[in-house]
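Quick note: the coordinates plus some simple rules give every number you see, no bench work behind them. If you're wondering where the values come from, they're calculated on a predicted model, not measured in any experiment. Cβ atoms are built from the backbone, for glycine too; each structure is taken alone.
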Structure 1
Amino acid sequence: MTILLALFFACADSNDSTVASGCHSSDECLDGSNCFAPGACNAGMEEQVPVDCTTSEDCSGELVCQPSAAGCGFTAGAACVESCVTAGCGADEACDDTTGLCAPATCADGYTCPEFTACVASGGDDHGCVRDTCVTDGDCADGACVDGECFAELGTCDWVAP
């Protein structure tokens with residue numbers, strides 16, 4: 001057993017912190033790196049997004065103050081935009097005719113949750129979807145169990161961004 005482990009580590013690329021087939025948890029990553037689930041953010045420091053307004057009264061004419069959610073590597077922001085009543089919203093958004101603001105469409109109102117997620121009455125992501133939980137890959141119908149949640153593929157080992 002000791003000889004096999006020595007051969008494994010001798011053949012591993014010293015710059016490679018990943019296991020060849022991905023990871024289920026950080027325990028499977030070499031050199032103390034972390035297992036990031038598919039789509040997980042590892043951006044490090046956040047870039048500041050401009051906040052041009054705090055309410056629609058801060059905007060000129062018929063523009064409304066549309067907040068933007070924080071994302072991977074970005075803080076939340078806000079900008080004066082045309083009302084969604086006239087401009088419409090993105091594909092996964094719904095327009096609030098009263099405020100003129102776009103908001104994420106919810107699964108309760110017809111948004112289809114992605115594979116390996118389910119619609120819940122309260123909580124979940126912005127759309128009301130929550131990721132299926134698991135203990136093993138077998139709990140994920142042709143998917144992978146990464147840190148107790150189902151995904152279409154294994155996670156990726158990487159160092160935490162500074």
Structure 2
Amino acid sequence: MEKTVVIGLGNILFGDEGFGVSVVRHMKETGGLPPEVALVDGGTGGLALRPWLEGVSLVILVDTIALEDQPGTLHRFLVEDLRGAGFPRALSPHQIGILEVLDLLKFIGTAPERVVVIGAVPEDVGTGIGLSPRLSTCVPRAAAMVEAECANGIGNGGA
């Protein structure tokens with residue numbers, strides 16, 4: 001499996017909630033990442049993302065994050081900083097969210113070495129396809145943040 005995995009999370013049917021997926025799609029179109037970096041449209045995958053997360057040096061998650069900040073503001077976190085910090089967990093009690101999947105992988109000893117989250121504060125998560133104008137303008141900036149994380153992670157063995 002690839003050493004570095006970038007996973008865009010979100011539901012494209014709820015406006016800005018599809019931000020992470022939009023960033024990954026943008027990066028696939030523009031190219032420029034080394035071959036050891038996998039770009040994954042994670043959607044609302046939950047446990048289905050397990051194969052992309054196991055035994056990887058660096059995982060970069062891109063998603064929206066519910067913080068009291070201006071819509072369109074980008075934030076960078078390490079996943080261990082996100083417990084209770086506005087990062088979306090499961091969409092319903094019947095789903096397993098990304099944080100639970102990472103907890104499971106840690107429990108069984110196959111968790112990624114490092115997980116970075118690039119989060120955007122959404123403006124509109126109502127029903128509808130497409131990002132708000134404010135978040136649309138953030139896509140290239142978020143992609144640049146991801147590229148910088150990849151360059152740093154690859155240059156330092158994922159650390």
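Work out which structure the value 4.2 belongs to, where distance in nm of label points 7 Å out along Cα→Cβ at positions 27 and 51 was derived from one of 1, 2. Show your work: numbers first, answer last.
On the way: 1: 4.2; 2: 2.0.
Only structure 1 yields this read-out.
Looking just at relative contact order in percent (Cα under 8 Å, 6 or more apart), which of the labels 1, 2 belongs to the structure with the highest value?
Numbers: 1: 24; 2: 34.
When relative contact order in percent (Cα under 8 Å, 6 or more apart) is calculated for 1, 2, structure 2 comes out on top.
Where does the value 3.8 come from, among 1, 2, when distance in nm of label points 7 Å out along Cα→Cβ at positions 75 and 139 is the thing being computed? Only one of 1, 2 returns 3.8 for distance in nm of label points 7 Å out along Cα→Cβ at positions 75 and 139, namely 1.
In terms of distance in nm of label points 7 Å out along Cα→Cβ at positions 35 and 123, the structure with the greatest value among 1, 2 is 2. When helix-only ellipticity at 222 nm (-39500 (n - 2.57) for each DSSP H run of 4 or more, over all residues; to 500) is computed for each of 1, 2, the one that comes out at -2000 is 1. The maximum of Cα Rg over 2.2 N^0.38 Å over structures 1, 2, that is, the highest value, falls on 1.
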